[in-house]
Structure P
Amino acid sequence: MEKITIEDVMEYDYLFTLVPPFILERMAKKNSNLVGKFKSKVQSYIDNLSTEQRIKLIVVLNSDVSKLQEVMMDSYFKTNKKQYKILANPDYKSFIVLNLDELRKMI
């Protein structure tokens with residue numbers, strides 16, 4: 001199976017940085033279901049993915065969350081964007097799990 005890389009993250013940088021860091025952190029602390037809150041927008045995005053993008057999404061969904069967080073930290077070091085640092089925080093692992101589970105339901 002493929003693994004997610006920092007290049008994959010950079011390809012979708014605009015998605016990771018849509019939400020301002022202070023809002024993302026507040027949502028992560030509350031363990032909010034962001035995918036559920038934006039279900040129609042997320043579904044529309046998923047419906048318009050190319051085959052290659054769909055394969056990458058499946059790779060992400062099947063990846064170990066700790067490994068995903070390592071890639072997020074690498075992305076933070078490369079870009080200094082706080083959203084990546086927030087997503088790399090081990091305290092927010094359940095936030096990532098919750099939202100990945102919600103994405104799996106939509107696929």
Structure Q
Amino acid sequence: MDIDPTQPWGIALDYAGRAMEPVQEGGFTVDVAIQDSEPGRRDTPTVRASIFVQSPDGLFIDNLAYTEVAASMSGYWKPDPDKVKTAVEQAVAEANAKLDWLASLRD
């Protein structure tokens with residue numbers, strides 16, 4: 001994954017923390033989102049990366065991979081593009097592992 005040095009998280013985000021465009025990595029299209037907090041995890045930014053399976057007509061079928069990477073905390077946190085890269089790489093690895101497992105069922 002190529003990090004864009006002009007963007008704080010290494011990718012362009014919309015106002016809701018979603019990547020403006022999916023990341024292309026390892027032959028997959030990866031959806032990325034940054035969430036700055038969620039219930040029960042106050043002020044803990046999380047990078048989420050998902051790979052979805054779609055039908056030929058573009059309908060959602062299933063989630064092939066989903067990863068979350070917590071950005072490190074030490075007082076105030078700042079954007080960390082390495083966390084985005086890590087989340088994308090983990091999602092791609094999970095998708096490849098799942099596809100390998102599915103292929104092994106055919107043997």
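What follows draws every value from the coordinates through simple rules; no lab data is involved. Because the structure is predicted, anything quoted here is derived from the model rather than measured. Cβ atoms are built from the backbone, for glycine too; each structure is taken alone.
By the measure relative contact order in percent (Cα under 8 Å, 6 or more apart), tell me the structure among P, Q with the highest figure. Before the final figure, lay out each step's value.
Numbers: P: 42; Q: 24.
For this comparison of relative contact order in percent (Cα under 8 Å, 6 or more apart), the top structure is P.
Given a computed value of 27, 15, 13 for semi-axes √(5λ) of the Cα gyration tensor in Å, which structure among P, Q does it belong to?
Numbers: P: 19, 17, 13; Q: 27, 15, 13.
Of the structures listed, the value fits Q.
Out of P, Q, which one gives 1.5 for distance in nm of label points 7 Å out along Cα→Cβ at positions 60 and 84 as computed from the coordinates? It would help to have the intermediate numbers written out before the result.
Numbers: P: 1.5; Q: 2.2.
Among P, Q, the structure yielding 1.5 for distance in nm of label points 7 Å out along Cα→Cβ at positions 60 and 84 is P.
Could you figure out which one of P, Q the value -8500 for helix-only ellipticity at 222 nm (-39500 (n - 2.57) for each DSSP H run of 4 or more, over all residues; to 500) was computed from? If you can, show how the numbers build up before the last one.
Details: P: -20500; Q: -8500.
Among P, Q, the structure yielding -8500 for helix-only ellipticity at 222 nm (-39500 (n - 2.57) for each DSSP H run of 4 or more, over all residues; to 500) is Q.
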